[in-house]
Structure P
Amino acid sequence: MFTGIVQAKGRIARVEPKGDGLRIAVDFGAMEIGDVAIGESIALNGCCLTVVEIEESTLAFDVSAETLRCTTGLDREGDVNVERALRLSDRLGGHLMTGHVDGVGTVTRFAAVADDPYGSWELEVDAPRELARFIAAKGSVAVHGVSLTVNGVADTRFHVNLIPHTLAVTTLAALVPGARVNLEVDLVARYVARLAGFGQS
């Protein structure tokens, strides 16, 4: 499990074919990874992956063809948001996440909030229609692994506010209209929808 509180920005430094998928090597830079073990789960841009190799400040992960099909940003060099798996003793600062990306959205607008003295930006994302029903105003959503509060929803589009701290410590500041982002909807919303529809034909 994860919380959507990004711990560092890593960088995919190398991408190699591996079976029907890829092996990616991620440079964690100054992030302390001395206690990371082979087999540990780490979320990259919100996608839970397993450490398969360790070399100094670089960790390697195998990314299956199925994972590549339903995510974005893991098939090429570039910066990624990093979060290690939640421990039972950790504070739950964001919201409960599984690290299973539900779908890929498209950024439709990303601009500074007018007259905001704090420097916040508004991010608007168009979600796949099958996911949009799980996204509600004042609910939670993860964008590229970052836990965010939904400010508003209109049909399949939702918008969130990003404070300067979030922009500084995640990769979201680099987004532009047309960019694709990994989305994970609220876990509770998924189960409520499943229970409400169970037994209906």
Structure Q
Amino acid sequence: MWEITEDYETLFQKTYLNDDDIIRLNTFKSLNRKIESLSVRALLQQMTRPDARIVYHQQTRKPYLDDNSYNISVTHSNKYTAILLSKEKQVGIDIEYMSHKIERVAHKFINEKEVITKDPLLRHTHLYIHWCAKEALYKICDKEDINFHKNLIIKPFELEKIQGNITGIVKNDSRHEEYLMYYIIYNNYVLVYCIK
């Protein structure tokens, strides 16, 4: 996990970028989006090697390393970037800053098999854990033929204060898999990750 405290120039100077990376960076109109992109590369290069590069699958937009040395999952939200790497296993990670009224869009990703706490003090966090878990599952499944509402299920769980684990299910025409997933609640952020 990387807390983004640097400005654009600082991150640009400390990150290795080739010509293609610079072209891609310049396609982002928002300065915040550019900073997020640079923070991902800076974190990756710190975790692996100074010239490590992320490239994206043309159709799925799934990230992978140019030398295929690791399976990778990337996430960022507000002031944090996180990367999960594994040499042998598929990985999925998501982080979200708990800012907006997630209750307004919950009907789009919570289905009738899922249970959300009635406790008004915990409901917001509970929904964010569901959302992050489904994002992580979506990433680990290569984003293929997945509908958040229909194909991803988070089994009922009791919310722990700082960290805990949950079970996620992916069920569509090509798979029916169950995943042990882990969550962390930190500074009004929720981070969820899973490994296959």
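Table for the structure above
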quantity: Which of P, Q yields 2.0 [distance in nm of label points 7 Å out along Cα→Cβ at positions 120 and 144, calculated]; calculated: P
quantity: Comparison of P, Q by relative contact order in percent (Cα under 8 Å, 6 or more apart) - largest value held by; calculated: P
quantity: Computed 17.4 for mean count of other Cβ atoms within 10 Å over residues 8-15 - originating structure among P, Q; calculated: P
quantity: Origin of the derived value -3500 (helix-only ellipticity at 222 nm (-39500 (n - 2.57) for each DSSP H run of 4 or more, over all residues; to 500); candidates P, Q); calculated: P
quantity: Ranking P, Q by mean count of other Cβ atoms within 10 Å over residues 72-79, the structure that comes out highest; calculated: Q
quantity: Top of P, Q by mean count of other Cβ atoms within 10 Å over residues 40-47, largest first; calculated: P
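Every number in this text was worked out from the coordinates using simple rules, so none of it is lab data. As the structure is a prediction and not an experimental result, all values here were calculated from the model. Cβ atoms are built from the backbone, for glycine too; each structure is taken alone.
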